[in-house]
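K.L.:
Given below, in the form of structure tokens, are the structures.
Any read-out appearing in this document is the output of simple, stated calculations on the displayed coordinates, not a laboratory observation. Everything quoted here is computed from the prediction, not taken from an experiment. Cβ atoms are built from the backbone, for glycine too; each structure is taken alone.
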Structure 1
Amino acid sequence: MNNTREIICTALARAQAPCATSSFQAECVVLMHLLRAERGDLPVLFLDTCHHFAETLRYREEIVRAWQTNLVVLRAAEPRVGLWQAESADACCRRHKVEPLFTALEQYDLWFTALRRDQSPSRAHLREVESFRLPSGRTIQRISPLAAWTTGDVWAYAQRHAVPLLPLYERGYTSIGCEPCTSLPLDPANPRSGRWGGQKLECGIHIEAT
């Protein structure tokens with residue numbers, strides 16, 4: 001945790017067009033808190049999937065208003081509510097998350113994420129600073145300053161700095177995405193086991209184009 005601010009400051013100093021993404025989960029809001037201390041006008045990209053919990057959207061507005069966040073709302077060119085059920089969760093994630101995000105990232109050269117290694121086996125080898133290739137073939141820098149943090153670190157930071165967190169955590173949710181594909185954890189030892197019914201690990205936005 002000691003070098004988190006150094007990672008952020010070094011990345012910002014080298015970037016011409018940086019941004020961050022946030023789903024307004026605990027780690028995302030902690031990262032936003034860290035970033036706003038260095039770059040208050042940093043664009044924060046939020047994917048409006050048309051399937052969010054109402055609580056998530058209300059909380060998002062509270063944080064954006066209190067922190068005067070430069071929020072950029074992204075939405076699919078042709079949203080389809082219920083696509084997860086009509087076709088598949090993969091198709092829904094691809095249309096409402098992957099495609100709009102990768103399109104938006106074309107105008108940035110640096111992308112801050114709140115990914116952590118302890119979240120999932122698919123993130124176990126995450127590096128704080130790495131190149132990320134978009135579907136167009138263009139490469140940008142992906143910065144994950146919280147990569148080495150634990151869930152305990154995130155919650156301790158939030159408590160120490162009086163950062164309010166999404167109320168859904170109080171109802172027992174441990175990883176929060178779209179409402180239809182998010183449940184209480186199926187495995188108490190795995191915080192992300194309530195996502196997609198435990199059938200997959202990633203929505204696709206953190207996977208490089210092949």
Structure 2
Amino acid sequence: MSAREPQDNGPDLFPVFLKLEGRDVLVVGGGRMATAKARALSAAGARVRVVAPEIRPELEREVAEVSRRPFEPSDLQGTWLVVAAATPEVNREVARCAEARRIFVNAVDDPRNASVYLGGVVRRDGVTLAVSTGGRSPALAGLLREALEELLPRDLARWTTEAGRLRDLWRLPGAPPVAERRPLLLQALEKLYPREAAPAPAPANEVHR
């Protein structure tokens with residue numbers, strides 16, 4: 001995938017969730033956005049390294065390794081993913097070097113130099129939803145994330161627990177075909193919310209005034 005500015009008529013992005021636990025991720029930049037990205041990457045278990053001439057103290061506390069100097073191509077050695085959160089000039093150099101090494105790059109507020117876009121993310125009770133506009137409008141992605149957060153049920157943990165219980169049952173012999181499982185899951189979730197009993201009909205001889 002080339003690091004180019006997304007086009008309206010370009011190919012669709014391929015959504016994917018990465019397992020970064022224990023894997024090296026490089027953040028180039030030491031400012032506010034670099035701090036936010038490093039914090040999220042650390043929460044995902046990544047081993048985050050930061051390279052920048054100036055680095056915020058709070059960023060240093062979030063990462064495994066800090067190098068106070070300009071980016072060098074050798075910084076990409078052993079890296080699975082790169083976040084370029086520096087100036088456009090530095091981001092271009094990071095993207096060029098990473099592309100040559102087949103390493104994906106997220107360039108903060110710089111879609112022209114990105115091959116990965118980090119969308120708005122909602123996490124609740126083991127469920128993760130991500131929204132991307134292909135780098136065109138991070139603000140819109142944020143608004144959509146907030147809307148999804150409001151729509152998700154507050155007791156989503158009950159849904160995931162019930163879905164896990166059914167999945168265990170469906171691994172046993174005699175389980176229903178895959179095509180039938182989604183409707184069965186929906187029925188099971190509906191049973192989590194029993195409807196109130198309908199009121200008893202009035203006696204036939206009762207006079208209504």
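K.L.:
If helix-only ellipticity at 222 nm (-39500 (n - 2.57) for each DSSP H run of 4 or more, over all residues; to 500) is computed to be -8000, which of 1, 2 is the source?
P.N.:
1
K.L.:
Work out the source of 5.8 here, i.e. which of 1, 2 gives that when mean projected area of the Cα convex hull in nm², for residues 36-123 alone is computed.
P.N.:
This figure was derived from 2.
K.L.:
For which of 1, 2 does Rg/Rh (Cα atoms, Kirkwood Rh), calculated from the coordinates, equal 1.19?
P.N.:
2
K.L.:
Looking just at distance in nm of label points 7 Å out along Cα→Cβ at positions 20 and 84, which of the labels 1, 2 belongs to the structure with the highest value?
P.N.:
The structure with the largest value is 1.
K.L.:
For structures 1, 2, which has the highest computed value of relative contact order in percent (Cα under 8 Å, 6 or more apart)?
P.N.:
With respect to relative contact order in percent (Cα under 8 Å, 6 or more apart), the highest-scoring structure among 1, 2 is 1.
K.L.:
For structures 1, 2, calculate distance in nm of label points 7 Å out along Cα→Cβ at positions 60 and 100 and state which one comes out highest.
P.N.:
If we compare distance in nm of label points 7 Å out along Cα→Cβ at positions 60 and 100 over 1, 2, the biggest value is for 2.
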